[in-house]
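In what follows, structures are represented as structure tokens.
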Structure I
Amino acid sequence: MSPATHSEFQREYWERLRSAVPMTLNEGDLERLRGANEPISVEEVEDIYLPLTRLINLHVGAARGLARVTDDFVGRPARPRPYIVAIAGSVAVGKSTTARVLRALLSKWPDHPKVDLVATDGFLYPSLELEDRGIMHRKGFPESYDVKSMIDFLSSVRATGKGRVPVYSHHAYDRVEGETQLIDQPDILIFEGLNVLQIGAQASIGRAPFTASDFFDLSVYIDAAPGNIARWYEERFQLLRRTAFRDPTAFFHRFSKMPDDQALTFARDIWREVNEVNLVENILPTRARADVVLRKGTDHSVERLWLRRI
């Protein structure tokens, strides 16, 4: 990260920025919030995430004040709008756990008790359409997302506080046909996904007038060394083989019956040929656009952070 754009903070300094923010989650809460192979401790929440929620809370208050000033200036009734926090990063880096923990913590603040969470998986094209386009093997790459629908959703939430998102099933590895998630007047919306900070136009609609990040108030990038993320991906894959993949109705059920060495070879091939390529070409280049960067070490714990010079 460039010191011209971001200030660096060691963990020991950052944890002091928590001030008097109380810890509102216990070990049982964290057990429910953790993802597969994504450990997060009470200490991690206290040292990293409570200071981050304090920063977000301060930003929410400032954003509301600015909105009131603008409404007063143009002579229109004040209208609350959701504060949108984006969370970006690689497959297997821990975005989903971070998003769930932030949601749980932020919803405990009296200033913004309603916090919703949306994952961009719902904006992936259905598998049949990906197959028709010949890009099923590119699932997760920019071209596999319905960017227009994503922008329409964010625009609607920004303008009206409401929007609908297609529901995605990791069990089925596809959208759930006819099912949507309703977002209705949240105080804060957390928007999490691989592609949230990417800039670019969708080929089918030409150059888009907006990109997703135009609608974000604050963006967070979860960072780690690619070698660590590759190992976490393999470990998660092996864990899922022993758990979720054992369900005969799961899309990846066949991998639960593979010999261990064959399954590990498959996971490494998928990482090298798909996820690592997507990380290097499309995800990692967006890191410098984030307002906050959390850098994880080998054990998943955050070692240092960067904060954009605003």
Structure II
Amino acid sequence: MPDLFAARPAAYDRFTRAEWAALRAATPLALSDAELAELRGLNDPVSLADVTEIHLPLSRLLNLHVAAARALGGVEDAFLGRPGAPPPYIIGVAGSVAVGKSSFARLLRLLLSRWPDHPRVELVTTDGFLLPGKELEERGLMRRKGFPESYDLRRMIGFLSAVKAGRPEVEAPVYSHLAYDIVPGEKQVVRRPDILIFEGLNVLQAPSGASVVTSDFFDFSVYVDADEEDIAGWFVERRLLLQRTAFQQPTSYFHHHRDLPEAEARRVARGIWDEINRVNLRENILPTRQRARLVLHKAADHSVDGIALRRM
């Protein structure tokens, strides 16, 4: 586990994989091999063992948190003498590019939706709140994509505020990884879910001078962590997989990379990591790790090898 937790032992309870797995209790495995295969990301070999030992204990913890939040909300409603449905419970999921947070969030969504008390679970990513490509070009930010200044933070805050306020329908923009841009006119409509999972690089960031930040709306937050060089290797391997698949499509933004020799493709991918994603990780993403309630640290083989849970 990272040095952060050794330096601040009083702030966190630390668990080995085996210790965390024991906290599953009797939580059933409501997931098939076929469903898991559909949820896996590129180059992210999540196994049923990972689900059983890591994700199921977490889903149990979150189920307890949701129940407690609803009970507390009921106390306030009774005090104020007003009827009211509980607001959506919002979970933030943060971490580096290529660390596996997207497949983690998809899997968490499915597991939480299998609990009888909160079947309506939505997942929204911050990619949709990136500025459109044309605007990024005009501002000279295309090589800063994913950095704080490349997002429409006002729109992101407005979205979370509306969801938390219980509005019947809230729209989020949609991003295409194939086109590498916002899809004009396409929206993801969120209809008052029991739980919203909000996943992205920047969900735990607190911009200087901001009066409201995204994490103000979170009831729980997770940071998916790994050693930097492991993430770099995963990023390069993912780019090579994309070159053989998505980049082959004429509509892909990176179609011009489709025929690069492997050595050149690796060089290009490593350059993108070193010049863009590593800088963003060190300057903007990793510093937010200590703001998460739960940190899952992944080993070189993608398996979770340590967990740190912040004490209340």
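Where a number appears in this text, it was derived from the coordinates with a stated rule and is not lab data. None of these values were measured; they are calculated from a predicted model. Cβ atoms are built from the backbone, for glycine too; each structure is taken alone.
Each of I, II could give FRET efficiency 1/(1 + (r/R0)^6) of positions 83 and 155 (r between Cβ atoms, R0 = 30 Å, to 0.05), but the derived value 1.00 comes from I.
With distance in nm of label points 7 Å out along Cα→Cβ at positions 35 and 51 computed per structure, which member of I, II shows the largest figure? Greatest value across I, II: structure I.
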